[in-house]
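Visitor: These notes open a run of structures that come right after.
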Structure I
Amino acid sequence: MTGVTLSIAEFAREVHSSRETVRARLISACVRSAGKRRGADVYRLRDMLVAWLATTNGEVDPERLPSFQRKARAEALLRELDYRQRCGTVLDAEDARREWGRVMQKIVWAFEVLPDRMERDAGATPAQLATVEKVIEEVREELADELSRRDGEPK
């Protein structure tokens, strides 16, 4: 262990931040412990400062990290993505598109059969059915407009 080493608590006191924030930034920047002192992990001050200064608004800017830390961070992110895909918490983009297409087909089908069911099961009049069909068409158009917008922001 060469150079100045600090624990997370010591560094947090120096930069007037919480231990949780310091810990999160160190993890995000893939900074490894330089050893232990009295049972607590200690880190090289240089590595802690690089991780601390490489963050903007609490997010690590990979471009501000040294190349070996950028590589370690990228590898860690890829491993995490692979793990999440295996666990089923992240879907491949094509699988997600296919699933959304299946869901949207069911929604369209439900809209299409609604007037027939209302006529058969509830005895709706032709005027009522015309109103329902008009509302369904408006809702479908609004839904299509909303889904076609790239940014997903409301009108």
Structure II
Amino acid sequence: MARVHPTAIVDPSAVLADDVEVGPYSIVGRDVAIGAGSIVGPHVVVGARTRLGARNRIFQFASIGEIAQDKKYGGEPTRTVIGDDNVFREYVTVNGGTALQINMLDPDMLRDAQKHPRDYRHLLVRITGYNAYFTTIGKELQDEVIHRVSHGKF
């Protein structure tokens, strides 16, 4: 059974793997799923409709999966999907996109996109302030993106 600090608030609809830890004063919203081995530190907000894969670590004061900060956002349904083995340090914010944009971080998916680029033609990644189609950037830059998403576990 997940270890949830008594001061944490976890929505009844949230699904936490058995070994998940949720720290003091953290909030886990509705329709959230958190994968095995993940640790949600103290004072963290995991917003509604967020999926976290396995072995993610979220440090204090981070906000993951809240609504878009875009002024055009009109309440449309959005979702934040995060893969496995990610680390979100203090004060990091990961918001959902506008309309039906899905934000996903998963090094295994990026490696598969390198091997099968035709299957991932529309995969966008963020490169120093701009979006680029992952399959159109050079292999060296693809490797760098994977390295950063993997936090050195390339």
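Every read-out reported here was derived from the displayed coordinates using simple, explicitly stated rules and does not represent laboratory data. Values in this document were obtained by computation on a predicted structure and should not be read as measured data. Cβ atoms are built from the backbone, for glycine too; each structure is taken alone.
Visitor: Given structures I, II, which gives the highest value for distance in nm of label points 7 Å out along Cα→Cβ at positions 76 and 124?
Guide: I
Visitor: Among I, II, considering only distance in nm of label points 7 Å out along Cα→Cβ at positions 52 and 140, which has the greatest calculated value?
Guide: Largest value of distance in nm of label points 7 Å out along Cα→Cβ at positions 52 and 140: I.
Visitor: One of I, II was used to calculate Rg/Rh (Cα atoms, Kirkwood Rh), for residues 28-83 alone, giving 0.99; which?
Guide: Considering all the candidates, the number was obtained from II.
Visitor: Matching task: 0.98 is the computed value of Rg/Rh (Cα atoms, Kirkwood Rh). Pick the structure from I, II.
Guide: Derived from II, not from the others.
Visitor: helix-only ellipticity at 222 nm (-39500 (n - 2.57) for each DSSP H run of 4 or more, over all residues; to 500) computed as -4000: which structure among I, II?
Guide: Going label by label, the one that fits is II.
Visitor: Have a look at I, II and say which one yields 2.6 for distance in nm of label points 7 Å out along Cα→Cβ at positions 108 and 132, as calculated.
Guide: Here the read-out was taken from II.
Visitor: Still on this structure: For which of the structures I, II does the calculation of distance in nm of label points 7 Å out along Cα→Cβ at positions 20 and 116 return 2.8?
Guide: II
Visitor: Another question about this same structure. Thinking of I, II, which structure, once FRET efficiency 1/(1 + (r/R0)^6) of positions 36 and 92 (r between Cβ atoms, R0 = 30 Å, to 0.05) is computed, gives back 0.15?
Guide: The structure behind it is I.
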